[in-house]
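Below you'll find the structures, each written out as structure tokens.
Laboratory data are not the source of any read-out in this text; all were calculated from the coordinates shown. The structure displayed is predicted, hence computed values, not measured ones. Cβ atoms are built from the backbone, for glycine too; each structure is taken alone.
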Structure P
Amino acid sequence: MIKTSVVILNWNGLPFLKKFLGDVMKYSLDQNTEVIIADNGSTDGSAEWLSANFKDAGFISTGQNLGFAGGYNYALKQIDSEYYVLLNTDIQVTEGWLSPLVRFMDENPDVASCQPKIRSYHQRDHFEYAGAAGGFIDKYGFTFCRGRIFGHVEKDFGQYDDAADIFWSTGACMIVRAKAWRECKGFDEDFFAHMEEVDLCWRFHNAGYRVCYLPQSFVYHVGGGSLPYESYLKTYLNFRNNLFLIYKNLPERDLHKILPARKNFNRLAALLFLLKGKTSNVKAVFRAHADFSKSLDKLREKRKLLRHNKEKDWGKLISNKSIVFEYFLKGNRTYRPWQP
């Protein structure tokens with residue numbers, strides 16, 4: 001059995017494959033590691049190019065675009081290895097990036113997933129938005145990272161060079177223990193894309209696992225490779241999926257006070273979009289709320305399966321402060337002044 005499978009989910013990412021796949025093969029492939037491209041219904045000639053240029057890479061086709069969540073679920077069911085590495089097409093790996101992650105997982109059997117340091121491809125001395133130095137969440141469901149809060153991304157000068165337990169590891173690049181993935185049943189395909197990794201990591205925690213960040217491994221991320229950061233669809237998915245996340249996972253004692261508050265934050269965001277003239281984003285927020293309401297029956301069934309981990313020290317992982325208040329009213333733009 002292959003120990004580690006590096007799995008790249010591709011949807012019309014041919015330019016990124018041409019730019020970055022060579023380094024992935026060069027710095028990853030060995031007798032204990034395989035590289036697999038899982039094509040998610042691409043129509044840009046990716047499959048033909050891969051067949052002609054990278055015969056050493058494995059290939060799985062979903063046959064259609066199943067989204068980030070569905071695409072990985074489909075692909076990983078067909079892979080028999082101890083560890084999965086989920087890797088975006090728009091990631092540039094570095095020499096020696098993989099072995100620290102594998103070694104860390106070997107030495108820490110209670111860890112379900114771990115991410116490397118994520119730096120920006122375009123601004124290489126800064127962290128990258130999607131993951132940075134490890135993900136957290138506040139009590140209202142707003143996600144943030146060591147190294148990134150809302151749109152403020154920090155320069156990396158070694159302030160997060162300590163390995164750390166985190167709340168969520170980024171789907172852009174993370175190693176996952178296959179046993180934990182199967183136990184927690186992988187991604188929730190109703191998310192389609194965005195925040196599915198946060199939901200999965202919440203379930204990892206509830207199952208008694210840890211989620212970690214390891215700075216000894218680092219990669220560069222272009223970001224926005226599938227959907228531009230300001231797109232209507234990205235706004236819609238982020239707002240809808242955050243409501244999914246909160247409703248599915250919050251304990252009963254918190255749900256009925258947190259969910260209405262989060263909806264009010266979303267309405268405020270819609271107002272700010274309107275004032276900036278971003279009418280498509282306003283529509284995306286209200287569509288997200290409408291579709292969340294339509295999904296409540298299904299979400300209630302999912303909540304019944306929730307096994308909340310009462311032994312977990314959630315105070316170190318879920319901030320009891322509001323990052324909206326800290327960021328916009330108190331001016332705290334970095335993680336350190338108010339870390340959990």
Structure Q
Amino acid sequence: MSSYIDLKYINNVSGRLEQFKKRGEYLYNFRCPHCGDSKKSKSKARAYLYRVKNDMFFKCHNCGEGQNLANFLKYVDQKSYDNYILERYKSSAPATPKPTFDFKPPVFKTNVLKDCKKISELDKTHPALEYIFKRKLPVESFELLYISYRFQTLVNEVKPNTFTISKDHPRLIIPFYDTTGKLFAFQGRAFGNEQPKYLTIKLDDNKQKIYGLERINFQKHIFIVEGPLDSLFLDNCLAAAGADLKLSQALPENVTYIFDNEPRNKEIIKRMYKAIDDGYNLVIWPEDMKEKDINDMIISGLTKQKINDIIKQSTYSGLSALTNLNYWKKIKGI
């Protein structure tokens with residue numbers, strides 16, 4: 001009974017908590033109402049509600065604040081607290097014990113990236129920023145990206161003998177985290193002419209290469225693009241990173257697939273048909289769109305709002321998607 005009451009009141013105050021997300025059956029993540037989390041990054045969310053035995057507790061892994069659910073509710077909403085205490089008392093629920101904070105928080109930066117540096121921490125004159133500014137990446141994404149000065153050495157540390165190092169080189173590092181914030185892969189993007197241009201290293205072979213899981217809200221509409229950098233320009237967006245992706249956490253009608261604008265790529269056309277068959281919404285780019293992907297559209301001068309408008313106007317599903325894809329395919333010469 002006490003668990004039901006706890007979850008009921010957590011749900012009641014969830015609208016007051018920024019970036020509130022359910023991470024597990026008794027695990028919730030959001031921005032800390034005590035300290036506000038990071039002032040530099042609005043994507044940071046390091047506060048948790050979690051269960052110990054039969055009771056729920058609050059803990060922030062930024063400011064260190066910890067309290068039982070009752071005191072947390074009292075801080076967030078006095079009325080909810082009053083009702084919660086009354087309901088717990090009526091149900092003869094056992095007194096809430098003093099919490100022992102043995103909960104293991106998600107690790108957002110692991111030892112794998114210990115020798116890498118965040119893009120947000122680079123001096124403005126750093127040569128790596130030339131690429132970042134050229135791609136017009138959003139400033140808020142600088143917290144999410146790293147630079148490795150010795151990429152091959154980094155890879156060999158986690159997967160020995162991957163490279164026979166002759167001349168090491170720097171790369172942009174794009175970390176892949178799961179929904180709990182655990183690093184399970186990272187992608188290295190070459191700054192120069194090194195090949196391959198993108199190289200993804202998986203630390204857990206059992207997980208799909210999906211970028212952005214630690215920031216996604218499965219209760220909202222979800223967009224899925226191909227490239228991680230493209231996903232940084234859209235709200236609530238994942239990158240499938242070349243994989244066929246089915247989200248068990250979301251209904252197909254609440255998901256929109258956005259493939260690269262490569263009409264002569266038969267593999268992409270095949271995957272577009274599959275997305276329609278699986279019941280997903282699908283973006284079919286306008287005939288006059290020349291750019292290959294969202295990042296290229298930004299570079300060409302389109303704003304984030306304009307791209308969102310185009311996506312909205314170019315989204316189809318079911319028979320409508322099939323009809324438009326068949327027509328688009330013919331126009332483009334497939």
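Among the shown structures P, Q, from which was the value 19 of relative contact order in percent (Cα under 8 Å, 6 or more apart) calculated?
P
Between P, Q, which one scores greatest on Cα Rg over 2.2 N^0.38 Å, for residues 55-150 alone?
Answer by largest value of Cα Rg over 2.2 N^0.38 Å, for residues 55-150 alone: Q.
One of P, Q was used to calculate Rg and Dmax of the Cα atoms in Å, giving 19.2, 56; which?
P
Thinking only about Cα Rg over 2.2 N^0.38 Å, for residues 79-134 alone, which of P, Q has the largest value?
Biggest value here belongs to Q.
Assuming 4.4 is distance in nm of label points 7 Å out along Cα→Cβ at positions 87 and 119 as calculated from a single structure, say which of P, Q it is.
The correct label is Q.
Say we calculate mean count of other Cβ atoms within 10 Å over residues 183-190 for every structure; which of P, Q gives the highest result?
Top value of mean count of other Cβ atoms within 10 Å over residues 183-190, among P, Q, belongs to structure Q.
With log10 I(q)/I(0) by the Debye sum over Cα atoms at q = 0.15, 0.25 Å⁻¹, for residues 215-278 alone derived from the coordinates and found to be -0.68, -1.04, which of P, Q does the value describe?
Derived from P, not from the others.
Have a look at P, Q and say which one yields 2.6 for distance in nm of label points 7 Å out along Cα→Cβ at positions 31 and 295, as calculated.
Value 2.6 for distance in nm of label points 7 Å out along Cα→Cβ at positions 31 and 295 corresponds to Q out of P, Q.
helix-only ellipticity at 222 nm (-39500 (n - 2.57) for each DSSP H run of 4 or more, over all residues; to 500) computed as -8000: which structure among P, Q?
For helix-only ellipticity at 222 nm (-39500 (n - 2.57) for each DSSP H run of 4 or more, over all residues; to 500), the value -8000 is produced by structure Q.
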